[in-house]
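Colleague: Input: structures, listed below.
What follows draws every value from the coordinates through simple rules; no lab data is involved. Quick caveat, the model's predicted, so the values are computed rather than measured. Cβ atoms are built from the backbone, for glycine too; each structure is taken alone.
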Structure 1
Amino acid sequence: MQDIKNWLAGIGETIDAKDAKKFSEYITENGEFRFGNAESVFGRKPIEDYVAAFFGMIGSSSHEVLNYWENKDGIVWEGRVTYTRLDGKVVPVNFTNIFYMKGDLVERYLIFIDNTPLFA
């Protein structure tokens, strides 16, 4: 993969557009998605459905790429997401994503985040 920062920004833009289908296409057909302490979800369609349900729980989001690292097995994304809740309150949250890659697709998409302020 040539331009990691733009690739990460593209994922963020897809999330911010609430495009669950396009988001799922970043992940392998039988990939894993884990959001914080929630149970992992496996498979592109179940991941699409899971993410679409989450999108319905927020007003909007805006993702930033603060830093990233790459090695032969994957990519780590340090970022900040600013959520707008359904009640209009704006909540910034830091996160780290770990992507275990298979070619240009994510095999394991692991999000490390404390979303407590989003639902408080």
Structure 2
Amino acid sequence: MEWNVTCEETEALVPEGQFSAILSEIKDVQSQHGMSARFEFFLTTDDEFEGRKVSGLARKKLSENTKLGRWVAAILGRALNIGEKVNAEDLLNKECMVTIKHNLGSNGQVFANVQEIQPMEVPF
């Protein structure tokens, strides 16, 4: 019996760095650290990465000192108030800057993950 396989072309990995993006979706997921929120973005870069989807995870604990708290504040463009409730509609379709970092998966595959989120830069 003959066996063969054809190598397929893959999309270029989004490089590490900072990119403009729009938050498209937030999903609750179970991660190794407990309940987390997966933030999914579309890049708005005016280059070959325009429209590419990237994502990142943050534990579902909201305070000014947590990753989720920093991300939500950056997307809203302001500090959060103690006791403030935030829902997905407050955040979706908002522009921000995402910092991409490459991470190595357990299977050896490299992933481009959102590491940090900053407010959208205001041009002067």
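Colleague: I have 17.9 for mean count of other Cβ atoms within 10 Å over residues 77-84, calculated from one of the structures 1, 2. Which structure is it? Write out the running numbers ahead of the final one.
Modeller: Numbers: 1: 17.9; 2: 9.6.
Structure of origin is 1.
Colleague: For helix-only ellipticity at 222 nm (-39500 (n - 2.57) for each DSSP H run of 4 or more, over all residues; to 500), the calculated result is -8000, so let me know which of 1, 2 that is.
Modeller: Going label by label, the one that fits is 1.
Colleague: For FRET efficiency 1/(1 + (r/R0)^6) of positions 5 and 69 (r between Cβ atoms, R0 = 30 Å, to 0.05), find whichever of 1, 2 sits highest and give me its label.
Modeller: That would be structure 1.
Colleague: Of the structures labelled 1, 2, one was used to calculate P(r) over Cα pairs in 5 Å bins from 0, in percent, giving 2, 10, 18, 22, 18, 12, 7, 4, 3, 2, 1, 1, 0, 0. Name it.
Modeller: 2
Colleague: With mean count of other Cβ atoms within 10 Å over residues 29-36 computed per structure, which member of 1, 2 shows the largest figure?
Modeller: Values: 1: 16.2; 2: 11.1.
Going through 1, 2 one by one, mean count of other Cβ atoms within 10 Å over residues 29-36 peaks for structure 1.
Colleague: From 1, 2, which structure was mean count of other Cβ atoms within 10 Å over residues 37-44 = 18.8 calculated on?
Modeller: Label of the originating structure: 2.
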